[in-house]
Structure P
Amino acid sequence: MQGRVAVVEDTDEIARTLAEAFFLDPVWGGAFDDPTQRKPQHEAWFRLLIHSALPSQWVWTTPGYEAATVWVPPGCPELNEADEALLEAMLEESLGARAELVFEIFDCFETAHPRPQDHYYVGLLGTHTEHRGAGIGMRLLQENLVRLDALGLPAYLESTNPANLRRYEGVGFAVYEVFDLPDGGPTVTTMWRDSAP
């Protein structure tokens, strides 16, 4: 199952896949703590991340939206200014006082992000729950990494679920550092992969 570069028309389906993938995530499931509202909140957030990333042509999906990756190339913001403003307003409206905690979590991720050299950042990687366990997401990631190796550039990601560490190590990522989230939140592991020769 080969991945392809996503286009604008894929946005809603990719956002749905990622919302399914992250529904029970230790970090992003807990941050959006109302399970009855979590999927629409995640979808709204992910649509903005996808929208900002589409111009770089580094949003990838499989033919039936089984899995998707959203990458941020070197020198590009994760969110453009307009989408960042929309996200802030959306979180404040939908989360109320809890938005402050989510902003703190975002700040922790930003502070931990290493910048030793130009690299591609895996902002999102997820597999729809109906297709989990078949290796589809990891094959899509491997396809992406082959392209990065051709460019001679490293990759960086954050693992919000300890269950995924072994999978990422299997495609060449190594633990970079760990950080704890505020308010007794879980530990996040950051990972780095040098480009293959």
Structure Q
Amino acid sequence: MPKIAVIMGSTRDGRFGDKPMAWVRQKLSARQDIDTEIIDLRDHPLPQFDQAPPARTLRNYPTKEVAALGQRIDRSDGFIILTPEYNHGYSGDLKNAMDHTFVEWQRKPISFVGWGNVGGARAIEQLRSVSIEFEMAPLRHAVHILPDLMLPAMQADTFDPSLFPALDQRLDMLIDDLLWWTVALKAARNRP
């Protein structure tokens, strides 16, 4: 069964991302054709990237923290990145985590769920460009959580699934497309 990693790209205190994470997790757990792993960057405190390029050092990890993250990324077949938009870009913690690795991402599909004033669109576009450099397959379908949904969700004390149905169809399309590419690219990677 293909393994999809859902990566929380924000580590801020009081982050909004826990609510979209609960929604995405709920949608994925209802599926029988995907094995899901949640990767929260809060669980992977990494040093600032200051090492030799991972494209050259491959899986020779400089610290046990980098190794733990690299191994989780390596065993995943596809990715959904959950990203805020901070100052028209994605978070520094996500950039740092990605820069510590390279070969673990190669030839795998990646999709995005973003939030912010324009639904994280600028952060997602930057991540698409970065993922190409990682030799990934960034997919077209993304979910953009705009302020009209984000603000009521932020005000709710806990995750309220009744706030997200307007985006359910978009997330289902993202998951179906990601699964197709995940299966296709996994088969291609496994060919001798």
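Read-outs throughout are calculated quantities, based only on the coordinates presented, and are distinct from any laboratory measurement. On a predicted model such as this, the values are computed, not experimentally measured, just so you know. Cβ atoms are built from the backbone, for glycine too; each structure is taken alone.
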Discussion item. Once mean count of other Cβ atoms within 10 Å over residues 24-31 is calculated for all of P, Q, which comes out largest?
Written reply: P
Worksheet, complete the sentence: distance in nm of label points 7 Å out along Cα→Cβ at positions 160 and 184 gets 4.0 when computed on, of labels P, Q, structure Q
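When mean projected area of the Cα convex hull in nm², for residues 56-135 alone is computed for each of P, Q, which one produces 5.1? Mind showing how you got there, number by number?
Working: P: 7.3; Q: 5.1.
The correct label is Q.
Please compute FRET efficiency 1/(1 + (r/R0)^6) of positions 32 and 96 (r between Cβ atoms, R0 = 25 Å, to 0.05) for structures P, Q and give me the label with the greatest value.
Values: P: 1.00; Q: 0.10.
Biggest value here belongs to P.
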Practice prompt. Tell me which of P, Q gives 11.5, 34 when you compute Rg and Dmax of the Cα atoms in Å, for residues 128-175 alone.
Written response: P
Worksheet item: Out of P, Q, which one gives 4.3 for distance in nm of label points 7 Å out along Cα→Cβ at positions 16 and 152 as computed from the coordinates?
Response: P
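Quick check: -0.30, -1.23, -1.81 is what I get for log10 I(q)/I(0) by the Debye sum over Cα atoms at q = 0.09, 0.17, 0.20 Å⁻¹, calculated from one of P, Q. Which structure matches? Could the numbers behind the result be given before it?
Numbers: P: -0.30, -1.23, -1.81; Q: -0.31, -1.13, -1.54.
Answer by label: P.
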